[in-house]
Structure 1
């Protein structure tokens, strides 16, 4: 019996569980990111208040992510992922239950509500380290592309159902009540995600590895990457999905249902770009793929700011969506490739935390800019800073190649 059990454990592939958990989380994050500004506005809060809450959420995510990276090798990825899923359940239920802004602000800070609808959360360093552990150098980028693809497809579907509160109005369901039900759904997704994490293998924690799991020989590389990723994230914070939705609501009077359909399209384009990015990286390299797909997407974003009509603005934003996320699987794969295995949790955390901290500063600024002017200054600022990031990344890391490119 023991022999059979051991063989079963060895043949079990944990990657589908990681992919499914990522998909569920991104599905929830996607509809919450669109729903959040509409929900807060319906409660009577201002655009500035929406931006401040988004900042609090991203700042809290940074703190949680730092802790996850520090404790990843010491406590085990599986245990911490179970705790994070429990926090997701609590966050959804709290947003459904409370109306007081101060309470919601605290929940946003300590919970997992994600206004960016992107892979910025406490789950990131844990899942990345687990994924890299199961995939070798030759398959790493392809596995990260599949992992990102699963999340992006689910996120596209999540965007599509964000308009459900408006669709239930003819049935006599109050719009605010329907919005609260969506937050309960978010909590239920956390329950299912927690079950999937229970399916991950229990790896024994090596005390010697745990003591050396913080950054060592790769410290300089990781710190330079973290600084550059922070610039990229600070720029991205100006157009997190909740604030982009807010701009479309206010500038073009887009409905919640139409916004959901639009973000479904952007999510679908992002999903289709991930396998393309994996194939492209095999030909031109990870760094080149990151840079030369990112710059055109930033230009498209800036052009959207000057668009005279809703149609042209959405067209440019769709072009941006088709290109802007191709650096996601390649960036994750690159970080895991240029550090040693014991450093992976810490490296994922150290490169994620400054991103979260940097991105937490800009939503409040963007909210203030949107409140002060009808012109989309946040889109222009975001695009300009992202182009600067791309040029700096290319200059500093074009010669540092991962093992599979050497």
Structure 2
């Protein structure tokens, strides 16, 4: 089995990679029948020289490989027919901007395995960059808070080498006695929490957060059961919420009344109530002045997230009165940090973490006859057709949706 580590060609450039040189060495050690060729790249966070030093061929020979490993979408003109590809296709939610990509994949008889649907038997994702989105998102949120209120200036995350460098910068700042609310306990939320804990910020429970004042900055990490309640008044739980989201309404506003800074690291499912609406943001008791929306659902559960921002220009302002974008430094504006590709700012750390998971959870499936069904569940296209699991995309492919 010959694997190819492809060059990322999507613009803007992405420096991440599925397999670092060390991850390639693990594959070679654990699976003697595996061969790896690395396509040359001038932008990859690990240089061509680092792969050569690790003992791997660096050459434009992707046509010779059986399985091609990438991160972002492969431009249509660069797709090699009749190959197996791994990358984030951004098609499973019928994203209109990638319809032609999926059509081309089918036409070129490519077997597409989407990273987003690589799951275990319990349908839990096995490979993801979420932790690093949370890490960079929390850091960038504090950077936005300092700039919004003229308190301190942190360097951009992309100029720093790794997570420890981000933590070192955060330890230099002095925060006022603010309250920070963090939603989500998955990879993203817990990645953000790592940064808050590294700053030695005090963590408090929901009751303390809502009812007490503190003489130091504090944070509270909450989950869906904390910021939603059943409309019928019956006591709910997280499992019931995910099974019946339409039966719930948000009670996040109780947190918005007392919070200064909000880090959004939750998963938002179809049919779930918004955390806060545009009307909520207009309310005189709405206190949040800075939002780091790591989840970044546009015009979704976080009303102030009206667009994604960019690594080049990560912060914009939302005017609750006009519901329009404005200068984030305006007194009435909510400063929004909503970069939708945050892990790109920490490409080495993100690549190492992702690669470790890929080596552990995906590579063995090629050599054990996919005994746990990892490849089968992630396979979207085969023999020029959608697989049964992804047949719901047919209307999207046909242009009917």
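Readers should treat all values here as calculations from the given coordinates under stated rules, not as data from a laboratory. What you see is a predicted model; the values in this text were computed from it and never measured. Cβ atoms are built from the backbone, for glycine too; each structure is taken alone.
Annotations for the structure displayed:
- Origin of the derived value 39, 25, 19 (semi-axes √(5λ) of the Cα gyration tensor in Å; candidates 1, 2): 2
- Parent structure of the calculated result -27000, given that helix-only ellipticity at 222 nm (-39500 (n - 2.57) for each DSSP H run of 4 or more, over all residues; to 500) is the read-out and 1, 2 the choices: 1
- Taking FRET efficiency 1/(1 + (r/R0)^6) of positions 31 and 375 (r between Cβ atoms, R0 = 25 Å, to 0.05) as the criterion, the top structure among 1, 2 is 2, with the largest value.
- Which of 1, 2 leads on FRET efficiency 1/(1 + (r/R0)^6) of positions 111 and 327 (r between Cβ atoms, R0 = 25 Å, to 0.05), largest value: 1
- Value 15.2, calculated as mean count of other Cβ atoms within 10 Å over residues 151-158, assigned to which of 1, 2: 2
- Of the structures 1, 2, the one that 22, 18, 12 was derived from, the read-out being semi-axes √(5λ) of the Cα gyration tensor in Å, for residues 247-350 alone: 2
- When relative contact order in percent (Cα under 8 Å, 6 or more apart) is calculated for each of the structures 1, 2, the largest result comes from 1.
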